[in-house]
Structure I
Amino acid sequence: MADIAVEPRIARTRTVVFAAAIEIVAERGFAGASIDAIAQRAGVARSTIYRNWPTRVDLLLEAVGSELDPIESLAMGDLRTELAAIGTHLAELLTSQRMGSVVASIILEARRDSELEELRQRFLASRRDAMNAVIGAAIARGDLPPDIDVQRAGDELAAQVLFQALVLRADVDRSHVLDLVDRWLERYGTIRSTRPTRGDQ
């Protein structure tokens, strides 16, 4: 199906409004991202926003969702490389100055705001799906034992990255992610070694 063309004026409005919404959420959290504040930051009328997004939550869901790119399907055939790619993607998102604050707000404020729970679930779903697919493929190849709880194992690795980035505020670079992946591989008992020889990292 061909993409539906968006009128340039509408596209520009969406761009500036989304940027304003993300900036305010990063600065003040979702509670501080009112329609008035977003309209003023974006330099548009409130009526313009309401004409495109019926509610504040509709706007915030779409604005933040536009920044949370889904992880592309991985088919590298090497478990360590695939897990490192997912972990690095997550780490880069969490350690970016703007989106790290936004994700932290999603996690915190969704506990108090049921409408934001949809966004939290959306954020988790794309990353869980990618992780589950990689682990499932590794089991099918014989790289992991068949009795692994796929969901729990994947969540454990993602939680380590999230803890390092958001709680400890550590600089989680690719080398750090690879260390976390290697500990995960040792815990879950790879059948065929995926560790690289010296110099391959």
Structure II
Amino acid sequence: MGKPQRPADHDLSSRKAALRSSLRQRRRSVARAGRKQAARRAATHLARAARRWQARHVAAFLAVPEEIDTRPLLALLRRQGCALYVPKVGRDGALRFTRLAAPLRPNRYGIREPVALRRPPRLDLIVLPLVAFDAQGRRLGMGGGYYDRLLARPRASHRPLRVGYAFAGQEAAVVPSAAHDVRLDAVVTERGLRRFR
């Protein structure tokens, strides 16, 4: 049995849940034609930035239907010669990045991932899914904490850039956050790139 939540923790969880519900609804309401156009535009913005940053090893995500489609982005990055990696959930429940390669199978959440685990030698850029972001670089995910735990692990030297990838309409006035919530370096939407630090 887990330890009981303090009132402040419960309040933060409640505010996150309310925002998550509202922004997921907003994300789902983007029309199909608008989704395709937004995905193409966002992909162009992020691929251009990756080239400017000289990112060679890039981790991204395979989008689920309500998220911004990452297929145009992955195609552009591959054409630029980037080595591509995607998340894979291990038996221990931890998230790791593995080389994007067939075959792909749905994991326990129904998200496709490679069968084999081939870890990256390093990462220059991590493209993160999100439900909401704000002007301070705070990110709200789906609530599992997978990315926060992964990104909180100490790294020997090089820290990859953390870039959120979303529809512009997923911006919130304020994303409630705790000290352990990982902040973004930038976010890319169909409107372009925004740096936070």
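Results, tabulated for the structure shown:
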quantity: Winner on FRET efficiency 1/(1 + (r/R0)^6) of positions 63 and 79 (r between Cβ atoms, R0 = 30 Å, to 0.05) once structures I, II are ranked, highest first; calculated: II
quantity: Top of I, II by distance in nm of label points 7 Å out along Cα→Cβ at positions 15 and 47, largest first; calculated: II
quantity: Structures I, II, by volume of the Cα convex hull per residue in Å³: label with the highest value; calculated: I
quantity: Read-out helix-only ellipticity at 222 nm (-39500 (n - 2.57) for each DSSP H run of 4 or more, over all residues; to 500), computed value -10000, structure in I, II; calculated: II
quantity: Which of I, II leads on distance in nm of label points 7 Å out along Cα→Cβ at positions 95 and 111, largest value; calculated: I
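Any read-out appearing in this document is the output of simple, stated calculations on the displayed coordinates, not a laboratory observation. Values in this document were obtained by computation on a predicted structure and should not be read as measured data. Cβ atoms are built from the backbone, for glycine too; each structure is taken alone.
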